[in-house]
Structures are given as structure tokens and as C-alpha cells.
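Read-outs throughout are calculated quantities, based only on the coordinates presented, and are distinct from any laboratory measurement. Quantities reported herein were computed from a predicted structural model and do not represent experimental measurements. Cβ atoms are built from the backbone, for glycine too; each structure is taken alone.
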Structure 1
Amino acid sequence: MGDSSVRTKGFYQTMFLIAALYDVFLGFVFFLFFKSIFAALNIRLPENTSYLQLSAAFVFVQGLGYYFVYRNLQRNVDMVWVGLVYKVVYISVDFYYWALGGLPHPVFSLFAFLDLIFAVLFVFYLRDYNSLFMKTS
């Protein structure tokens, strides 16, 4: 991944489409089926579950943002910055609760690991942005 010449616009379009599908899917599934998912993972539901659906909705909307980036890599670059912050925050919260032994289930660390991969790729995209869109005439 060190050679930016292999990271083309097509590479980044595919990556953002995958990121979009991943977050839209996770958000959708957790929004609608959080009770079944938590039961399958043997996680006790909190007394008030509204924040679970709210979090799932945010993940879904973030996925829509990555879809917009996929559709127009140049125009929607600021969405990548927002997405990077989302990823870093999730990874940080996950790591914090993992370190304290308070993570409800290891699957959430799997999500954090996948988000770490996306975060690194987002950084590569932001670093490569100027060379991808330099106007040559």
C-alpha cells in the first residue's frame, strides 16, 4: 500500500462503495434486528434501547455519505474527513472499553478492526487526493 501509483480513482471508488455497503448494511441490520442480534450474542439489552437504534441510524447515514463519495470522489472529499473522525471515534471507544474489560462482546472489536482498515485507507485517499485530481493540460 506504500506505492500511491497503485491506488487509482477506480481503487478508491471501489473502496468507498465497499465502505458504503458495509455501513449501510450494519446500520440497517442493527436498526431493525438489534434485539435478535443482542440475544444471539448473549448481551443483555439496556432498559432504554433507543440509543441503540439511534447509533444504528448514524452508521446507516454514514454509509450513505460513503456512497456519495463513491459517486463523486472529488466533490465529496469533506465527507471523507467526517467519516475518518467517525471511524477514529468508534475505534477509540471500542479500545477504551476493551482495555477496561467492559466491551459487551468481541464482535464489536471486529467492527473496530474493520474500521481501522477503512480509516487507514481514508488517510491514504486524503493523502493521494491532490495527485488524483491534479489538472493536467
Structure 2
Amino acid sequence: MNAFGQPRYGITKVLNNTGFDEAIEQVTARLGENGFGILTSIDVQNTLQQKIGAAIPRYTVLGACNPTLAHQALQTDPGFGLLMPCSVVVAEQADGSIAVSVADPGAMFLALERDDLDDFAAQVRAPLTAAIDAL
């Protein structure tokens, strides 16, 4: 197990011999190949350093969105907006590796307390998993 861990609510892949900036470029490209664009990028390391003086390894949260799936989700339940965009974390590990993790849609959809979302969760999970697997 790596320092980032393998959260049960995420899909994680550890990249060795890949720099942090290269990992962000790769994950952005792989997500793009699977229908997702990046809406936001939050440099958590820099934010924590500036706001509270905390020093952590490089850590960025990307907000990814697939417009077709987002539209479908909002048509199903406007509450989906609270779960969008899909969060993708790129985190530098103590050993120099880079952990890339994306929130598992099935786990995220549990908050909506609906039993009819398993198929849709699988539909969203498939391209996210394909993107992570292609890294």
C-alpha cells in the first residue's frame, strides 16, 4: 500500500518514474481520450502553504467533467450537481512515486440514497477506469 492508500471510494494507480507535472499532463490527456475535460485545477500544496504555512508534498485536485454524462445525470436528478465535477487527485508520495486517484462514482452516488443508479454509476466508472488504467 502507498502513502496515499487505496481508498474504497476511489480508483487509484501509482506511477513510478513519472514526474508530477508529467503525471498531470498524462492524466489530463487520458481523461480527454475518454470524454472528460478538466474544469478546475486546485494546487492544494500551494494553497495550504500560503494560507496556513503547512508544508505537504505536491498535491493537486483536478475537476473533470464529461458533458454528456453530466447532462444525463442532471436530467435524472438535479442533486447530481453537488457531486460534480469528478475529482481526480494527483499526489506526490514520499518515495517519489505519484498516486493518481479518481472518486468511484458508485461510492459518490450513495449520498443520493437511490437504488436505481447502479447502471449509471457503471456507465460513469467505465471511462474513468479506462483513463486511469491507460496511465
Which of 1, 2 leads on distance in nm of label points 7 Å out along Cα→Cβ at positions 8 and 104, largest value: 1
1, 2: which one has helix-only ellipticity at 222 nm (-39500 (n - 2.57) for each DSSP H run of 4 or more, over all residues; to 500), as calculated, at -12000? 2
Comparing distance in nm of label points 7 Å out along Cα→Cβ at positions 40 and 72 across 1, 2, which is largest? 1
Computing distance in nm of label points 7 Å out along Cα→Cβ at positions 16 and 48 for each of 1, 2, the value 2.5 comes from structure 2
Which structure, out of 1, 2, was relative contact order in percent (Cα under 8 Å, 6 or more apart) calculated from, if the result is 34? 2
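Can you spot which of 1, 2 the value 2.6 was calculated from, given it is distance in nm of label points 7 Å out along Cα→Cβ at positions 80 and 112?
Value 2.6 for distance in nm of label points 7 Å out along Cα→Cβ at positions 80 and 112 corresponds to 1 out of 1, 2.
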